[in-house]
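**Q** In the part that follows, the structures are each spelled out as structure tokens.
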Structure 1
Amino acid sequence: MNAPAPSASLPGHPFVHRRQGELHIEGVPLASLAERHGTPLFVYSKAAMLAALAAYERGFAGRKARICYAMKANSSLGVLQVFARAGCGFDIVSAGELERVIAAGGDASKVIFSGVGKTAQEMRRAMELGIGCFNVESQAELERLSQVASSLGQSAKVSIRVNPNVDPQTHPYISTGLKDNKFGVAHEDTLRVYQLAARLPGLQVVGIDCHIGSQITQTAPYLDAMDRVLDLVEAIEAAGIALQHIDFGGGLGIDYAGDTPPAADALWRELLGRIDARGHSGKLLMIEPGRSLVGNAGVCLTEVLYLKPGEHKNFCIVDAAMNDLPRPAMYQAYHQIVPLSPREGPGINYDVVGPVCESGDWLGRDRNLQVQSGDMLAVLSAGAYCMSMASNYNTRGRAAEVLVDGEQAHLIRRREGAADQMQNESLVQD
């Protein structure tokens with residue numbers, strides 16, 4: 001194998017680069033991590049996460065703002081610790097995620113609890129820990145939270161999540177702001193629900209929330225949603241209900257395959273101009289970015305097991321699968337796939353597939369690769385909605401995870417074995 005000359009960082013991945021032909025994250029060669037920890041293996045760049053966060057911080061410079069990491073994108077403790085130490089709050093959608101925030105050193109008072117199906121038990125636990133705010137998504141949930149808070153003798157801070165009926169122009173499974181989506185209170189019902197919230201015992205209305213979807217790559221949907229939310233803010237306050245904050249959610253996309261989403265700081269300069277023009281610059285602004293903070297910070301390393309030629313398709317069978325990287329199977333999503341050590345010569349078109357017993361178990365279609373059995377590949381943009389959605393289908397253990405900080409590599413999750421999966425199960429005793 002002849003190594004090509006050194007090259008710049010991979011497009012869209014400033015902290016993933018080749019050094020003497022070998023793929024690195026920051027200062028660490030990925031091949032060495034695959035050899036040490038095995039594959040499949042997720043590797044994350046701390047510098048990439050902090051650089052993505054810094055873009056939002058630049059956008060909010062001089063403003064009253066709070067950035068709450070939407071941890072459903074990646075809830076591994078080592079990742080949460082990075083954002084907790086950077087001073088972020090957290091957007092959660094379950095009590096389990098709240099426990100992870102606490103375990104990672106996060107501040108419960110900076111937690112926003114979103115999600116359409118919070119249970120009474122989850123509400124009680126969140127109030128016991130003193131979370132910052134509940135994003136309430138229906139009238140029924142509002143009434144349940146009132147009952148729970150009153151039974152505890154406490155006052156729950158609430159923000160109503162509004163469904164503005166704005167098309168985010170993204171995959172339908174990750175669209176959350178249209179009338180047909182399950183999320184939020186309909187735009188036309190919002191004022192009535194706020195008036196109810198103001199009357200119910202055990203509740204303190206503090207804000208308004210809107211989140212229209214994920215992997216958004218255009219500015220127009222944000223501007224449309226912002227206008228509709230500000231219309232509601234003005235109507236709610238005209239009815240005598242003061243709002244302390246506006247939570248505009250997250251959803252900003254990343255570059256998976258030549259996508260060109262706006263930069264976070266540029267997007268927020270434009271949105272802040274709209275807020276200022278309508279006289280709301282004094283309110284606390286809250287946002288909930290997830291994918292845009294971690295997506296391009298991560299790669300998944302996988303070994304080529306077999307090459308299987310066919311009459312119509314050639315298959316490159318690897319040891320990572322849909323249980324490790326669910327996005328292609330779930331969303332027909334595209335992830336770039338590159339060799340750790342490129343070979344010279346023309347490539348062959350392959351479907352890159354895993355060992356799981358499903359035809360839907362594919363990681364990439366029609367990829368031109370020059371590979372042999374035993375080679376290592378990197379699936380790029382794997383920092384978001386991969387490990388957090390991973391499963392044990394086919395009794396496959398979840399992958400190990402490594403966090404890279406400069407030239408240091410820290411194992412933040414050991415590889416899961418069969419015994420780990422079976423530890424909470426038992427045979428029937430005769």
Structure 2
Amino acid sequence: MRNILLFLLMTPCHFILAQTNGNYLIRAGSLFDSETGQFRDGMAILVNDNKIAAVKSSKDVSQQEQKDYQLIDLSEYTVLPGLIDAHTHLLNREIVYPQNEFSGLDMVRTLMLDGDAYRAIYGAARARAYVEAGITSVQDLGNSGEFADIALRRAIHEGLVIGPRMRCAGKGLSSQGGQLPGLIYKYQPIVNDEYRIIKSPDDGVQAVRENVTQGADVIKIYSNNTPNNTSLSIEEMQAIVREAHRLHRRVTAHATDNQAVYNAVVAGVDGIEHGYDVADSTLELMAKKGVVLVPTDGDSVTFTQYAKLASPEDPKSMIAEIMAYRRHLGDRLRRAIQKGVTIVAGSDDYVDFKMPFAEPSKRTLIGYHESGVPIAQVLQFATINASRQLNWADRVGVLKPGYLADIIAVDRDLDKNIDAILHVHFVMKDGKVVVK
């Protein structure tokens with residue numbers, strides 16, 4: 001008992017470890033309607049247990065409802081659905097070393113020196129930071145060792161650790177070498193600790209079954225596996241997609257150049273991750289087929305920080321180069337929107353930028369705005385659009401009756417200042433108060 005009391009005394013006062021579900025009346029200063037992209041003043045949300053019971057004007061809240069529901073006054077803030085990051089790697093950490101030719105080299109250190117046990121603890125710490133930052137749902141896309149992402153999902157579901165609602169991919173399905181560059185042939189088996197190497201279309205079908213059996217919610221494939229230079233064939237990807245869809249799993253593809261994006265779209269995938277270089281004709285094909293794009297672009301702050309870490313002796317030249325690339329990514333994003341491609345927010349947050357956990361994820365939203373996307377549209381990327389990519393369009397990403405009570409509050413001026421998304425004052429996940 002003494003240890004429990006000591007733990008409670010040391011727990012930060014803003015964090016409620018196990019707030020039970022209840023009936024809440026939330027008064028919002030401004031409410032973001034993700035379906036319409038509008039900010040609405042003077043609104044109230046009624047929460048019963050873990051679901052939203054009603055969203056109405058504050059003046060329409062009855063006296064009986066004021067008696068029956070516990071008041072949470074967020075009238076000084078903007079209230080919106082819990083954010084969704086559709087491309088995370090909670091159990092992966094890359095340290096940026098100066099003059100490191102290939103970023104993937106750090107994965108070898110992770111596999112050989114850290115191992116799954118350390119990664120599980122690291123992932124649990126990041127998961128808690130994510131939900132405290134207002135990210136209440138994620139799609140975790142591999143780089144988690146031997147299905148450690150699925151173990152973390154279970155631990156969160158059982159209440160052993162605090163974290164966002166998770167959809168997990170398990171091992172990514174890749175061609176020879178995965179994303180571990182430079183391994184001599186003798187050490188190639190190390191790759192199998194992180195990736196499922198596909199050797200034929202039939203083997204791709206078997207790999208889907210393996211991942212689904214282990215609990216995968218989504219299938220992640222590598223249309224190309226940069227920085228290595230091999231790739232899955234269209235026939236292999238088609239076989240994977242057919243089997244995944246037969247088992248009611250969406251397929252999303254790592255694809256960084258136009259050929260890789262085109263091949264994955266032709267193969268029938270549901271989403272493209274990254275898509276750094278994409279031709280207009282390929283974007284038009286994506287729009288026609290309903291394939292979403294998850295642009296993992298980052299913002300100017302994270303890009304600058306990367307340059308400082310990677311080139312500490314002379315960061316200016318790298319900053320200039322990397323910001324030019326940042327402008328290229330912005331052009332690609334605007335073209336995708338103009339062509340009618342659905343955009344989904346995803347951060348690919350795994351680099352150790354020496355920032356607080358989860359901040360790089362939310363800075364991705366700032367990056368979209370820096371590329372010229374209006375704030376309301378950016379928020380839709382991270383709410384209603386992302387819920388569809390997670391196959392949870394009927395439960396999260398929108399504040400309306402019947403949906404799970406994932407609700408956050410940020411600075412009041414979010415409609416004019418995207419940086420307000422960094423300042424979270426309240427988090428409710430599944431009807432439980434996490435940050436207050």
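**Q** When helix-only ellipticity at 222 nm (-39500 (n - 2.57) for each DSSP H run of 4 or more, over all residues; to 500) is calculated, the result is -11000; to which of the structures 1, 2 does this value belong?
**A** Values: 1: -8500; 2: -11000.
Checking each candidate, the match is 2.
**Q** Then there's this: Can you say which of 1, 2 returns 1.0 when distance in nm of label points 7 Å out along Cα→Cβ at positions 336 and 368 is computed? Don't skip to the answer; put the middle values down first.
**A** On the way: 1: 1.5; 2: 1.0.
Structure 2 accounts for this read-out.
**Q** One of 1, 2 was used to compute P(r) over Cα pairs in 20 Å bins from 0, in percent, and the result was 26, 57, 16, 0. Which label is that?
**A** Details: 1: 25, 52, 21, 2; 2: 26, 57, 16, 0.
So the calculation was done on 2.
**Q** Then there is this: If you work out FRET efficiency 1/(1 + (r/R0)^6) of positions 208 and 376 (r between Cβ atoms, R0 = 41 Å, to 0.05) for 1, 2, which one comes out largest?
**A** Numbers: 1: 0.30; 2: 0.65.
Biggest value here belongs to 2.
**Q** Compute distance in nm of label points 7 Å out along Cα→Cβ at positions 96 and 128 for each of 1, 2 and report the one that scores greatest.
**A** Working: 1: 1.8; 2: 2.7.
Going through 1, 2 one by one, distance in nm of label points 7 Å out along Cα→Cβ at positions 96 and 128 peaks for structure 2.
**Q** Assuming 16.6, 55 is Rg and Dmax of the Cα atoms in Å, for residues 256-415 alone as calculated from a single structure, say which of 1, 2 it is.
**A** Details: 1: 19.5, 65; 2: 16.6, 55.
Answer by label: 2.
Each value in this text was obtained by applying a stated rule to the coordinates, not by laboratory testing. What you are looking at is a predicted structure, and each value in this text was computed from that prediction instead of being measured. Cβ atoms are built from the backbone, for glycine too; each structure is taken alone.
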